[in-house]
Structure P
Amino acid sequence: MALATALLWLVGCSGETTKPAKPRAAPPPPETRLLFGGDVMLCREVGRRIRSSGDPAHPFRKIAPLLKSADLTFVNLESPFADRGPGGESGLIFRARPEAIAGLVEAGVDAASTANNHARDCGDYGVEYTLSWLRRHNIEPVGSAETGERAHQGVVLARHGIRFGFLGYTYDQSNGNWRNVDDRVALADAYAMRRDVLRMRQRADVVIVSMHHGIEYARQPSPAQMVFARMAIDAGATLVIGHHPHVTQPVEYYRGGVIFYSLGNLVFDQFQRLETQHGAIADVRFLGTQLTSAELIPVRITHDGPEVEASAAR
């Protein structure tokens, strides 16, 4: 007992005390970079270039290093995939040959809008084939699905612990033509979209709405585009990504969100107009769930695929 008391006395007189460790500062959230491209069409002249080059990824070779540098890459797939059906060599009925998916894979595309006015160009078979073919290559279709309910559920992709929820819609392209009516392709009904966004907010940290809408070749968004896009932000979306006009349209910063009304073309063969040969890639950054920047990277569409504009590359 005396020995234990002496030891305690020595420790007490040594002057050494145990200091509480300082709490470590929480590490900053990682940055997540998302890139969004406009209209991608893989038939007609683009398809012929693929075959003549012998390289199924040919249209994306120049732009692939940029696109696959992102944590998440998204495009609008304007041409359905199918291994049979219309030739897709001319006109406005599109079909991409299955091997052309190599370009999307080479570019690191993670998700693609399949809700657009060409979604049913290869009929029921093309809708189903496209969904299956994309998923087989680890690309999530957005805006169409096996059922209407699933089409409106959208897709959630996680990066750096942040859940990004994607929803996709197209304007009503039926024009009284029953062959184009398909509830597996989500139409741009603003009230249905609002409901979908509210539901997606329960599953995702950030909600992104893809909008295939507007007037072809118009440099300004239509009133319908503006209403739809702003309702998406009001409902809780952070980004609205627009395509269909085939030309770029303005970017709007609205109530804490960002609306890219149209990114124009990315891979296309519209060389009859100067404005359709210039598109943009949206470069969006997040720290955690916080949107920190949203910029445009101008691209020039050539016969051998898109490339970053010289002025932006410097």
Structure Q
Amino acid sequence: MSVDGTRLTVDVGGEERPAVAYPELTGPNEVGDEVVVNVAARELALGSGGFDIVHVNLTRGLEGQGIEGAHVMKLNYTSLQHAVEPVEAKETGTEPFLSQLPLDKPVAVFFLHAQLPCIAWEARDRGQVGYVQTWGGALPGSHSRVVAELLERGLLAGHVCAGSSFGGQHDAITTIGGLHAGLTELGWDAAIVGPGPGILGSATALGHGGMAALDNAHAALALGCRTVLVPRMSTGDARPRHWGVSHHTLTVEELLLGAVEVAHPADEDLDGYLASGLPATTMGRTADEDPTFFLAALAGGRSLAAAMG
């Protein structure tokens, strides 16, 4: 086994294979360790999940990096349950919760992780923008290299992992709790909320990770936030259900229980975004192959920036 941060190369039956590990769950891994890996995603040839995942280190045992005094569990009642200090517990206000509402701060809700850098780039220099990661895609916060780059470049002010997602700068028990804490205690001027890399899908109307956007929009609306829905659009996807405005977006629009702004691409600065050097692929397609996807995401960032004033 060779190790490069959370990215590993493991030997499975004489075959060298890519793998990832999450030290907060399994402890550190070093060259020569014997590990048990989950091979399901690679065996299924999943696009964004085509690697093995370290489940346990047999050489070192389970030595996850816990938090002293923490007792709220993530991945609870699974073999990888671990304690976190929830960001909701950091709230120090003495006024009744409802007296703080409406928050009247802008929140952008997206469908695919590849939209996140576009939104954050368009909202640059408008204030402190944080990211709340939810279900719908990859759950480990440390899995996203995009988030790490956005934080390093100052395009994100913080990263909260909500619900079943875990391992960001902060963990939240709920999405609404993560949004509230970010927009109050953490001092964000706006938030971007959506899933981690990859997406769950079953080619059905409701059985996909895009439905996280419905939950996330309702959380933002309940807090009295100005909510922008960033549509998933494409002119390069091979699947007709995602042509134009994706059925993911259309379904969420139909089921929403409140009014949101739906961003639509106009004169977006795609060239400027590409010149920034930020990631510009979605499901293996480049901006040249699917410009509409990136234009729609940039439109969402423009709408968020406008709402920030």
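Read-outs: derived from the displayed coordinates by stated rules, not from any lab. Model, not experiment: these values are computed from the prediction.
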semi-axes √(5λ) of the Cα gyration tensor in Å, for residues 102-205 alone gets 23, 19, 10 when computed on, of labels P, Q, structure P
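Can you spot which of P, Q the value 6, 27, 33, 17, 4, 2, 3, 4, 3, 1, 0 was calculated from, given it is P(r) over Cα pairs in 10 Å bins from 0, in percent? Each step should come with its number before you reach the end.
Working: P: 6, 27, 33, 17, 4, 2, 3, 4, 3, 1, 0; Q: 6, 27, 34, 23, 9, 1, 0.
This value belongs to structure P.
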Parent structure of the calculated result 16.9, 53, given that Rg and Dmax of the Cα atoms in Å, for residues 38-221 alone is the read-out and P, Q the choices: Q
